[in-house]
Structure formats: structure tokens, C-alpha cells
1. One of 1, 2, 3 was used to compute distance in nm of label points 7 Å out along Cα→Cβ at positions 11 and 619, and the result was 5.5. Which label is that?
2. For which of 1, 2, 3 does distance in nm of label points 7 Å out along Cα→Cβ at positions 219 and 579, calculated from the coordinates, equal 2.0?
3. For which of the structures 1, 2, 3 does the calculation of helix-only ellipticity at 222 nm (-39500 (n - 2.57) for each DSSP H run of 4 or more, over all residues; to 500) return -6000?
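Values quoted throughout were computed directly from the atomic coordinates according to the rules given, and no laboratory measurement underlies them. Note that the structure is predicted; figures quoted are calculated from it, not measured. Cβ atoms are built from the backbone, for glycine too; each structure is taken alone.
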Structure 1
Amino acid sequence: MSSKTPAVLHVSADDSGTLSLDVGADRLIAPSRLLHVEIDRHRVERLVDPSIHDSAAGTVVTGRLEGTGLDARWSATPLGEGVWEFGLELTNAGASTLAITRMDPLAAHLDGGRWSTLAFDSAWGDEWRPVTGTTDYHHRLGTRSGRSSHGMSPWFGLERAGAGVVVSPAWSGNWHIDLDEGTRVSAGVSTWQLVVELAPGETVSAPRVVLAVGSTRDAAARALTTAAGAIIPRSVASERLDVEWNHWWPYEDVEVTEGVIADNAMIATDLGIRVVTVDAGWFGPADPDTYWGDYRGDWDLVNTARFPSGLGALGDSIRAAGARPGIWEEAEAVGSKARLRREHPELMALAVDGRRHDPSYGVGSQSLDPEDPAFLGYVCLGSPAAREFVLESMSRVVTETGAEWVKLDFNVDPDAGCSRTDHGHGAGDGLLRHYEGLYAVLDEFRARHPEVVLEACSSGGLRIDLGLARHVHCFFLSDPDYTEHALQVLWGASLLLPPVSILHWSWSQWRGDHPASQLDFAALTDEQFATTLRAAMLHRFGVSLRLPALRESHFEVLRAHVALYTGTIADLVREGALHRLTDQPRRGGLGERAPAFQLSSGDRQVIAQFVLPGGAAPVAVRPDLDPAREYRVTDLASGAELALGPDGIPLDDKNGTVTSWLLLVEVQ
């Protein structure tokens, strides 16, 4: 299959509506039903007298589901070459309420025999762990934690000779991808605990699913990330790609004070860092010993034991240093000790049906209440009052601090969501309505504050998906940031997101006790310290370091790399694509030990090569370049020009002391 051969999606009215997909003479999807719907757990998928409308905006099929009073509107919207987003709306045109228990906008049969498969398990500090297989057996992928990438990442890749397919549910809550009968793929919102009670005249929109195809699985992923780059929000502020400093790992909510922020802000500005973000620890009672998780939701309270001058003065001190202030907020969450919980019980998400979390994953919620198992730890955004509360709290904090960056965290596993019925949703669709509400709140927030950068975080990287990608500027990849782990999660995340949508810090000075993240910074050579920085420079760049504690030589290394990022690399991140030149590096000394990546934009490329513990320095790096063109190669660390030969770019390991290279490759 040539990369220049167009992929053609065929939708036919024959046999009640079918879908097929061809690339040239190669059929990837055999004629298949368009969708998979269940009413009260009974499967219906045949459309009666379907009507098809094609336009530049895509294909829309409408029809009545056979034997029901349910009208369906199915759509396939092209997002880019070889990429489509499938949607499904269901309207109850009958006289009685219908219980919708499944609504998959993608239900397709793969063609061409046996395919290899790739998926990724995901947990805190263990994101993007690969799971390989084949279509010889059934697959049941998905999450039941209530967060899109706590359990698994919403990405499934398949490959056979000459063809690759990627399926990605564009949804921030529970989702599923089922592979049955060796080739039948169906995907959508998770059916676990889902019941949408659809009254006569009501319509429900199913979460969307994105399908990408290419000549290989990697080519399909490239098409997907290119399409994702076209749908994410853009603004002048987000396009600046400011380097960010955040206080969290060196100070947490134990050692942070307004003095610590002011001191680091002055140094950050001197280094060329333009955003200073105050993470958790700024809110709650005036007590230096409070735990941040307990008081989430009380965003009108400032912990004056740590920040006696208040939020306004905090923002002023950061601006006085010459930086833009940022602020952390977990706007949906409610701590067990929060005043909000006592004063506004009507906003709380509750599992009033006695349901318990699915035991297939480790519950990651912060600060739940063992005395009240119904308390889920967040405000239900299915409720109009809760949506107003979250929107106003975010706006108030931003206005008071003058923040130009919001780190929007979510350290809660909603499970199947709120099951109370006084929020405007039913007992079985609380999670669906929560995420619809979250998307609406974020869109309204961006309309009110168009020059505030929204960074999505969820216990690190546990809510990363193409649904939320339409509403935020970037995602934080993972809490741990040690280099081996950072490159593993970058390898995986770059199959789903473009570099401009990714943020991760370089290896931080952790004050916590996570063993893998401990590092003796005083013992690092300048080269080793530079490698920790370079591992975070192929996307949005940030650091969480005790800047006053850096030794002079590290200080200058950081200054040089901030300038390098701002002056050269950021331009490629803004519109570029990240390609993986090697297999995936893995935590624990596993996987590729000399990983390489290629950041490409137009005629310019940055090649990054790393040597991880246990790995040997390669003699050359082999970028993906046009053999018909001539290139100039520059070592960005030394400024030296390097040769480009038939075996790639030779690398000098300087007697085994070099642990990373950054090379600029430009067309001559």
C-alpha cells in the first residue's frame, strides 16, 4: 500500500447500511454493519430504509433501527488523510422510554486474515506499558475506573502485511474496544453499568471513536497524531510554547511558601523560563500541616500559613520577577474534609445504589471517606449547579492570581459515576453526563479566558484521550519523570498525540520516596544532567527543580538548554510530528536501551538519541529522510557539523561519556 494511495471509505444502503474501507486495491474493512446498539442488553444493528448523505464534511446515514422506535444518525467525519471520526446519535421516536445499554459508533470486520495487535496497560507511574498479541483470539480492552487511561490507554493498533489500523475512543471516561471472531472490532463508551433511560423525544449522543489507517501501524499512528494536531485548541498563549517551572516534586505541599515561589521565580526568569506554576498546597485552612488532598473544592480559601499575602500578591510576585503566573486546581474534585462537601451536599457525586468499584484496577482516588462509601470525591458535572460552581471557581482563581496557565488535575476514579437522580441524569448515565458537562465547562472557560493555557493532568497521565484533546491545550504525561520512564511514556503517547499536545518535566528533585525517581543531582556530570533535560525537550518543555540548589555548572547547562528549546526546538514542536526511530524503551532496564526519536516539521528535523543504563552507545543514528535530498547536520550541543552517510549520522561517544545527542538536520 503506497503512502500516496488514498484511503476510500464506502458507505452503502445495501443490506440496511454497510461500511467498507479500501486503500487502492487493498481492502482493510470488509462490508460491515455501521453500528452496534443494545436496548436493555438486546442487540439491534439493522437500519430500516437507511438514507445516506455525502458532503465535504463527511457521510451521514439516518434510519430507524429495526423493530424499535429508535432513530439513528450515524456519521463518519474525515479528520485528515486516512483518519475518520465516527459518531452516533439516537433519538427515541416511540411512545415509551427505552433503556440504551450499548451505543458503539464503530462496528467493523477487518479484512485480510491474521493481524498483530498492540495495546497499552496504564496505571500510576506505569503508563503506556505495551501488550502485544494477534487476532487469533478475542480481546477485551477498556477502562472501568472512570478515567480514560487508568487501566488501559484508549489506543489499539493492528497490523498485517501492507496495512495498519488504529482505533481510539475519543472519550475521557470508561470506554471499550472489543475484538471478536478474530476480526470484528467494535468500540465506544463502556457498556459496564451503562443505562441511558431515553424518554420519548429525547436524543443521546454516543462518545465518538476515531479510526486511522496507513501502510503500517506506525503510518496509521502518524496520520492520527497529525489529525489530532488539527483539532486541538490553539491560541496565542498556547502557541508561545513557554518553558514552564512548577514547584511540586522538590517542595510538594510541605515546604512550599510564597518565599519559595518568589525565589524560584527570580531564578527561572534569569534562565529564560517564562511560566512559574504554583501547584497544590496554596488552598485550604491556614495551617502549614494540612494535606492538599483533604480540602480540594475549597478554592476560595488560601492557606495563609504558607501564603500570608494571598493569591493576588502571589501572582504579583511572579510577574515582578518577569514570568507569567500559573496555578494548579483540581476543579472537579472534593476532599473528604472540604467545607464544600458539608455546605453543598447537593453538588456531590454519590454512588447511592451501593455499587462498589470494579476490582480489576487499583482505586486511585485521593481522600475518600471510609465512613461514607457512597462519596465519590468529586462534584457531578451532570448537575447544572455543579457546572456553574466549577466554572466560577476556575475563573475566580485565574482572575485573582492573574494566572496565564492552569494545571487542571483530577486525582479521582469516578468508577461508573454518580447514580443519584436529582442532577438531571439517570442512575446509569452519571459518568456520561459528567464528562459532557466537563467538556462544556472547559469550552466556556476558554471563551472567558482565551489566553490562559489549559494543561490537563490526572494523577499524572491517567486521563489522556482524543475527547479531552478538543478542550485543552496539552496533557501532562506522568507523575514520575525519571528519564527511562519518561522516554517509555513519550514513545507510547506519541502514537496518540502530536508533540504540541504533550508536556512532561525533566527528571525532578523528588522529596518523596518513590524509589525509581530518586537521583543524586550533586553526583551528576554536566552531560548526565543535560540528558535529563533533553528527554523532556521533544514536546512542551518544563522543569520541577529546586533552582536555588543547582550547582553553577548545572545552572548554565539548564540556561543553555532553555535557550536551545526556545530558539530552535519549539518551532518544530508547534506544528511538527514525532517519529519513533527505535523500539520502545521500558522501565526496569527492559526494552530498547538506546532509543532514538525524530521530531520533524517541514524541511527541518531534530534527532534525539539516548543511551539508557545497560545500553551501549550506537555508532550511528539513522533518521527517516528523503534519499533524494541533501542535508546539513549540526550537533546542537557543540555546534559542530556532522556527516550524513549511507549508514546514517556517525556518533562520537567520547570514550563512553556521552549519554544523549541532539542533532539538527536541515535541507541544504
Structure 2
Amino acid sequence: MPGTANVDLIHRLAADPDAPFALIARADDSGVVSRVEVLTGEIADVELLADIPLHDASGTPREVLALVPYRQVRERGFEAHDDGAPLRCLLVEDRATVDVAEVLEGLPREPITLEDPGFDIADDDYADIVRRVITDEIGRGEGANFVIRRDYTAGVDADPRLAALTWFRALLQHERGAYWTFAIVTPGHVAVGASPEAHVTAVAGGDGEPSTVTMNPISGTFRHPAGGATVETLSAFLTDTKETEELFMVVDEELKMMSAVCSDGGRITGPHLKEMSRLTHTEYMLRGISRLDPRDILRETMFAPTVTGSPMQNACAVIRRHETTPRGYYSGVAALFTPRADGGHDLDAPILIRTAYLVDGRLRVPAGATLVRHSSPQGEVSETHGKAAGVLGAIGAVPRDVPAPAAADPDQPTPERRPLAEDPRIAELLASRNARLAPFWLEPQGSDAGPLDGRSALVVDAEDRFTTMLAHQLRHLGLDVTIAHWSEVTDAQLDAAEIVVSGPGPGDPRDEANPRIARMREVVQRRLEAGTPLLAVCLSHQILADRMGIALTPLASPHQGLQKTVDVFGEPASIGFYNTFTARVLPGVGKLTPSETRCGKVGTVEVAAEPTTGDVYALRGRGFASVQGHLESILSRDGMRTLERLVLHAAG
């Protein structure tokens, strides 16, 4: 169909109150958005991701666009306020394409008037929530980071379809750098947004080849100053500790997901800049290989830590405690399943952020800030303003940014003429970040036989999917690895395992009233009493230390996403730490005799501790070893070497 006819098609859809449709503008490989895809069809609401109907009644593959609400995390057993938002599927019957230039020319452009606009939570009240999360959640070891949202709301006295087309046009014209710009109109619901972030994609190599899975963790938010971003202002952002650690933490969390769905665990490339109209973010790309059904990939990666937190299960519980209203579709995904020639489907699923929702005459633009141990309450308030303004400014609800003035020297282009990422100083700052990171996740992994070939390990998951990354590393040491959840692992499994790796998890290791903590204490105790090989990590390291009679205490400042170089039994190691509690001995103590511990069966216990504070970084004795840090983290530059040393010691 000619382009003009396609614009007329959009107008006809807008005039039909019963016709669902979606408009999607996606950038090509060079970052250029030149076309708008127009999808039409019927609506089907389903209960589970597995119910998304990727085939028609005759078994023929079909294209489906699914709006996946946040409440769907309940499929993974996680907590969520249940607002009944449906898992809504547009079963695509027809698709067309329109040139962006024709869309901009043909769609409405008069601003939509907003009535009584403002945030549903006042700035001071939101700042109080930030303080409580830092103190009560991060400060008690419940996790490393959490995303808490608030909503910008307003009344809209306009036809929803007219509003959708007007806002879609405005986002196409005034926002830049988006992964998807879209308008999805279904009965009783409008969603219009410019999402910067691809949560997960899965594209098959063809002819039965596995899919290449890609995730795109974006974190760290630079709000452009008046007149636009400059090299100087962006450089200050790129050297900010809080922003850097925030990105590393979400990469760790998404690598957990990649390790769960990809046989090769995933590789990371970057960092890169994501430059948008009002904001600039930092990002990495993660890639791996998987043969899973795309709906299973989507389920195992629900949802992005950049909009929830980590560890994921506890983050959902924290969100439920501190957000008093349901999220709806915020932080969910729009998942496009496209049929392939082999009968399968490719998946493209951006995160539903920077999105305006219109239901029953009310506009809602949710915006969340990532709260970490370094967070400033007022800084996080400002971040929510900046994120909401990215959408509101584009649609004309708040003033748009003024472009930076033209450079006097034409040979020195302004940021408007050249992306800031191309400036050598910015490129150097970005590249320098990787010098801190673990080569294991940055470089191709070898296939040589590991030192533990032919042996097996059972990893006990204490509700932190760092265990998936840990299992992947253990496999590269040659081990045949099985992961068992703490609530399902049996004593018989523990007794039969050659090596048990008792994993990390959130919470207070002293809280025996917590069923999860109590079971992890039983796991450690059972292996110690049997004298069979045990490696204890983070939370389990603390439990083991407590079993030895070593005191446990909260840290004055939580080590969430902190990289330290420590001595591990005579060898320096750069390791990433995610802990709020620590085991502590008297400064200078390097060994505990059997008479000094509660578990004489293990003989003399060697202690690797901070010389000045006595904080215990690692323990080892007859048949066991433990470590406080996360050797599987991207922050553990010496993680594989240290893991190999500790596992070999535990295994004798």
C-alpha cells in the first residue's frame, strides 16, 4: 500500500472506537528510525505467559504483541499488589508500514490539555520513603538496590485515541535514542511511550539453530542541564561512584537471568551511552545462546532489575511494602513475538518505562529511582522528576529542553551534531570501567578440561540467583552442577552430593525464626558434621562463621556492590561484596584452634580477615571453605582464581 494510504489507515483506526491497534517505531542497526509499523487484529487476555497463543487453531504460527503487567511476577512466586491488569495480547491479523515523515505530517499535533497535574506522592514524602528503604531494607541486608516509583497524574478531557496519536507523534518528533516508540490502543486502555531499554530479545540463527538472547541493562541517570549536556558535565556524571556502582549492580542481576536461560552464561560488552532528549544513561549489552521457548525466556527474566532491584525476589517484597498502589504495566514489558520460517518465534521485549497510560480519563506517568546505599533522598526525588519529564516534555506537558548553542568553531561540533560518546575523553572514561571487572564475563571462555572434571556439586539456592552465575563458573571448573532451592532440597540430596555449595541470600543470618535462614543453617550444619566437602558463600559463610563461634555483626555501612582487594590466604584478590552483616574476629587472628570453635571436627580453622577491623573475608578447614564476597560477580576480577582455590581445598 502507498504510504499515504497507510496514514489514512491509522486515521480510520483512530475513528473506530472498537478497533485495537499498535504503532511501533523501532531503530534500525544504525540507530535510525525511518518507519512506523501498524499492527491490527483481535484482543485476547490470558492468565499465564505460557497461554500466549503463538499459533492459531490450525497450528499456524502467528504474530502476537503482548502487554505483560508487573503482577505477572507472581508466576515466579514473587509478591506483587494485584490490580487485575490483564496479560493482554493483540493477535496480529494485518500489518503495514508508514514512513516516519508521513506520520509526522499526517497525525494531530495540537497539545492535549492536562488538568490538575502533579505527582501522587509529594517530594518530601518520597524523600522519606527513600530514607526508610536505605535504613530498613538495605541496612538490614534485604538487598543491594531497590526501585521505588511514584506517578505523575493528570486529568485528560480528550478522546483517548486522539490523545494516543497526538502523544505518539510528539514522542517521535521530540524524543531521541528510544529503543521503541509506541502507541498501543486496546479497549479501555492506552499506552504511549518511548522506552530506552530492550529488556530481552531472542533471535534464532535459523535452520534449527539456537536463539541469540540479548539483554540491555541500563542504569545511571544523567539529567541534562539547561542548554544540554556537555563533555564536562557528562564527565562528572561518569566518575560518580553511586552511578557507576548502580550500573554494575544491575549488570550482575541481569547476568543471573542470562545464566539461567543461556547455556553459555552470557557475555558482556560495553559500556555505552544511551543519549536521549533530557537524559543520558550508561548501559551494557549481554548476549548468550538459548534453546528455550521465548515465553520461557520471558518468564525467567521477569522483570528487569533496573526497574525492580536485587536480589529479585526480595526486591518484589520490598516494592510491595513501600509502594501502596499496584504498578499496572509499569516495569512490565511489551513483548512482540514474530513467527519464523522454522515455526518458532523471535522475541523483542522492551521495558514499559517512560510510558504514559490513559485509563478512564486519567493520565499516569510512573517514574522510579534506583535506591542504593549511597543514595541521596533529594537526588532520588530529582531523578523521578527527570524521568517523568522525559515523557512529559516530549508530549508538551512540561517545557521542552532548549538546544545547546551552536559552537563558534565549526570544526568543534556541539553535542547536537555529534554524540557525546564519540568524544575521546568520554570514550576513555567509559572504557576505563572495564578494567575493574571480571575477565570471565568479558572474554570468550575456554573449553579446556577443568581441574574437577568428573565430579559433581549441588548448589543450594537461598533466594539469590547469583547461584546461576556461580553454577556456570563451577561448570567451567569441570563440575557437573545441580541447583536446588532451599525449600526443596532434601537431606538425602545433601548427603549424596560430592560437594555442596551453600549459596548466598538476603536477610539476617542470625534470624533462626526465618524458615529460609533456619534451613540454610541446617544445610551448613549437616555437611560440617558429616565432614563432607562444603563451600559456603556470603549468607552461608556468615552462618558457617556463627557455627564456629565467630561473632556476627551489622556493618556500619553496608557493602552492597562494593569492590575490595583483600588477602585470601596469602593471595590478594579483587572481589565484589554484597553484604550488610559480617563475621568478625579480633584484629590479627589468623587461626582458630579446635578448642576455640564450636565444631572441633574440622580441626584448625584458618581465617582470612581485615587486619584492622577483624572482618572475616574467608574461612577454611578440614573439608570446607567459605567466602564473604561474591566470586561470581562481575566486580570479582579475581573471582575464578579464588573460586578454584577454595573449591579445591574443600574437595580435598
Structure 3
Amino acid sequence: MPHTNPLLQHWQLPPWSAIRAEHLLPAVERIVADNLLIIENVIATQVDHPNWDDVVIAVDEADARLAETMAVIESLSVSHSDDPEWLSQEALSTHAAQRYRTAKAANRRLLQVYQRLAQSPVAASFSDSRKASLTKFLRRFQLAGGELPIAQRDELARLNGEIDLLEKRFQSNLKAVNAAWNKDIDDIALLAGLPAQTQANLAANGKKAGLSGWRLTLDQNTYDQIMKRAQHRGLREECFKAWCTRASDQGPYAGRFDNGPVLEKLLAARHAKARLLGFDNFAHLRLHDRMAVDTDQVRRFLRQQIALNAAALARETDDLQASARQQGIERIEAWDHNFLAEQLRLKQVGGGVQDLRQFFPLNATLQSLRRFSEHMFGISISENSRQEHFHDNVRLWEISEHDQPIGFIYIDPFHHEAGTDFAWTGVLRNRRINAEGRPALPIATLHCNFTAAAIGHPDLLGHDDLRVLLHEFGHCLHHVLTRSPHYNLSGISHLSRDAAEFVGQLFEQWALSGQFLRWLGTHHQTGERLSEAQATAAFSTTDVQRSRETAILLLSALFDFELHRCHGDGRTVQQVVEDVQGEFAHLSIPTYCRFANSCDYLVTGYEASLYAYKWSGVLASEAFKRFEREGLFNEQTGRDLREHLLAGDRQALPAALQAFLGKPIDSALFPAPAD
């Protein structure tokens, strides 16, 4: 197997089609065995005079080899979701990798080698980035419990195992309830208001199920279309109730797939872990590498943002109520909000743009983003159609500079039934320089989660789709444009949440510009450019009825943070949610809603970190002001952005942003930390 296993061969791009289920576990076990030998050799030979190459680079290469292999396996698993043998081998491989990582994190002899290197005379002359890399390793070792007594290390290992199982169970319950619910329709009148493309997709769902009508499913894209466009109020109500009670003790599957008990146990385990590591609570633990210095600063920031949004929320609530009365709705229910808000936006456009989606076909939009990136950042992007992919719909972009490749981006535009139901950016490889001075080129994967158009219909993007695409594309560029040679500093996977989300939020700002929309928009049939009047009309709707969207984000961020900060104060999860809801006077949310039970952010690495979206969004808005002053397409400003904020490991986000802005960050944007 070692001689034929494609996962054990050197590759610049993964050999996707050659990988089989029988390759997984043998490859991971071999890599783990090799890594253990490498670590033992480092410990044995680096006692007296440790050096950078034989300690840091050697261990980084070992870590990277395992991480890249696991990333490839995880990417392929969506396509093998109906293959029991693959799923079994993936589970065994994941367990073997996790067991190794746990053992490495507890290896105090390895820690001592790093400590001796950090304290050695040669370390005093290390570059700032080398010092930062060493500091990061030592800090992560500490947070992994490496300095705890053995009994507490064992307890931490038990807690980490419990947390991992509970997070998987939470996601499994959510996927199960999403798959279980559907609604079959045989009267097209119920679908009035839905775009033709959406109706065609629902008809395709029905045909796949052997029906002559239409089938609604409980995926994010279908739900959003129903809530925004469906004129039938009863249909919106039914979908809303199914959505907001998922995986709970309420709704059509009450008591089945219930994440309530799962979440209570998960919060308890996280709290116990934080206490074991010397933190007040899990929210406190999560701030160890963030801009915010204490939990009170985060809470005051969120409440400051709530207050800033309050007047707009009150005004827009009144506007919505007036619009509802004109349509014969005396009492606005939760399933009416998005629909009525969309009607107001369409009314404001006033026919200037009948359907903005017609101007943003997926392929043309991607090509425009390619040209935009080349112009702004001094790079070349070419589509590589020769290489194989992990799915038929995936395309590969090669990023080059000075005629040399510097990274790769796989673009996976569409939702997969077995995949995650949200857009995200994955990492297949972080950039690093090995002991011989050769670089390993970074690889990112962009997963948009768009609904593919039915056969015979073009793939068109709405404005929210554009925001998603730009956000995730920003993450990908951030990942591949790094110049850092250090494995644990390069790439978005090793950034704190506030720093990682900053570039994605910044790229969204272009989607909120009428000028940019005009440049980007080309009608998919006629080739007609989006006119200035149309772009202005379309852009004028982006802020209409957006205060509720902001309020929902702030509510989610505050309840997430409070869940992890206040655990043990006697309140249930639902009581914490209801207490937080009380701070939003104009948000009317039914008592049966169980938002926490289906909030996948709680188990996908954003726990106690949802606030980072708003925090980084405030910073991104400040950064974008420079583009507004100097030009949205100003290539020198783009080069400065790349140099200061995309290149890598030289500065933390506040210092890098200050260098880009040429002035200190406005202190009024964030509350001061507690004394």
C-alpha cells in the first residue's frame, strides 16, 4: 500500500480521482507513525543546541502533511456520502489523526525543546515573524493543557473528546431534521411570487422524488426564497415554523433530533475545559488571541452596536407596519417580515431593474472578479482545466505572479445535498518554506452553497449571492496571497476569528457599491451593461429594511457570547436566548422558536465568536473608506491593501490596518477595555 497509495505520494495538487476508501486509514496511520518518529528525533537531537530548521520546520512539515491529507479526505467525503466503506474509513482516519494530535499536544518533552529554542541566544536574533511563530506554538501548547499535571491533562483530554462528540451529534441532528422535512405541492398557485428559476428547481426536486408537482426542502436557499418571495402567507408560515423549530422540542419533529440536551452538555463541557485551563469561562478562553481584551469589552461593544441600530430598527418597523396595512395585514407575524421587506425594496426600485439577477450570471461574474483581482493586486489568474477536481462542478484557478504560480483556488459554486448548508472557505494547504528553501503553495477551496439552476436555466446571482461570493473570495485571496514562510502563521486557518473575517467583510463592501455593481453587471442574454440609473436604483435598495438583518446578527452574537460567558448561573439555554431577545424591543420572535438548537455556528468553530463578524465588519468599513476616497479600482490602494493586510505575518490586524489607513483606528469605534 505505501508504494501505491496516492495519499502518500508528493503532490502539488491532490490526485483526487486516484483516492479510494482503502487508501484512507493506511495513509493516515503511516503519516502518524512517521510524525511520531520525527518528534522523537527532534527530542533526541535538539537537547543542547536546538535550531530553527531541525525543530520548527521539521515539526511543521509533519503537522502539514497530516493536515493536508485530512483536508483532502474531508473534501472528497461529500461525494462519497452514500458509500458506507468510505464513511467508515474516514471515521477511523479522523480518530487516528485526533489521537495523534492529542498526544502531541501533551508531549512535554517536545514543549521543552521549543522552550529551550525560545530561550537560546540564537533566538534573540530571530525575525519578528519567527518569534511570533514560536510564541504561538508555546501558547497553543499551554491552551492544549501541556503544562497541566497529568491528572488534569487526562481530564482535559476526556473533555475534548466529549466536546468533539457533542459537536458532531449537534450537526448530525440538524442534518437529519433538514433531510426529514419536505412539502409537496401540486398547485402552482401556492408558489406565486417565486422566481421562475426557483420554481424550476422545486419542480426538479419533485421529479427526482417521482412526483408531478413541486417539492420544497428545508435548505437555506429554498427557505430564503420562500420567506422573501412567496405570496402565499400560509406557505410562509408553515416553512417558518419548520425552520425555527428544527432539532428541538417544538415544531413538526418535536422531540426528535433534539439538540436541546446536546447543547446543555456541550456548554457544560466547554465551561469545565475553560476552568481547567485557568479561565473564568469559555468566552474568556476564546479571547486569548483576539483584539478584545476582556468579556466586558465585547458585551459593551455589542450593546453599543445595538444602540446604534435601534433608531433605524424602530423607523423601519413603522414603515413595514404601514406597508403591511396597505396589503391588508393588520398584525405582522415573524413569517411576514422578510416578504414585506422585499416588497418595499422592489417598490423602491420602481421598475428600474425588474430582476437584478439577470445582470449577474455566475460565469461572467467570476471572470469579472478574476480581472478585478488581477488589476488590484498585481497578480495573474488562469483557469486550469487540465487538472482533475473533487467534484464535476468544481473549477480550479491558478494564481501567479511574475509568471510563477503562488497558489490555487478551487471554486465549488453549488450546494451539495450531503454537504454543509452554508457558504464557507476551506484550506487544503498553508504556505510554508521548507528547510531547503522550497515553498509549498497555498490552496483554498471556495464553497458558495448556491442552488444550481434547473436544466435549461442559467445560473444567476442575486445581490445577497454577490455578497456571499465576494466574502468567500476575499477569504481565498487572503489565504493564497500570504507571503509568510511559517506554517502556523500563514493562511486563514491560523488566524483569530476577528482577523480572519476582516478581509471577507472588506470584500463585501464592493458588493454594496453602486459603482461596482454597474461595472460588474452584464445582462446574461443581451450583453447590456447595467446602466447608471439601474445601478443607482439597485444600490438604493441595499439599505432598505436592513436594520432587522443587523439586529438578528447582533442578537445571535450576544446570545452566543452570553451562553458561553454565563454558563452555570442557573438559566437554561432558552432562558438566556429569551433574556437577550428582551434587549431588542422591535424584534417579535414567537416563543416556540428554538434558534439555538439549529445555530450551526455554535459547533463549527465560531462558538463565543459570532461577535467577530460585527467587530471585523466595523474595521472593514473603516478600511473601505480609503477606497471610497481614492477610487474603488485604484490599483495603488489595492497594492497597499495586499502589502499591509493580505501579505501575512508581520503585524497584528490593528497595527496592519493602521498602516494601511495611515492613521490610528478611531477610538470611538470600540469601547475601551475594563480597567
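1. Numbers: 1: 5.5; 2: 7.6; 3: 3.4.
Checking each candidate, the match is 1.
2. Details: 1: 1.2; 2: 2.0; 3: 3.9.
The read-out was computed on structure 2.
3. Working: 1: -6000; 2: -8000; 3: -17500.
Structure 1 accounts for this read-out.
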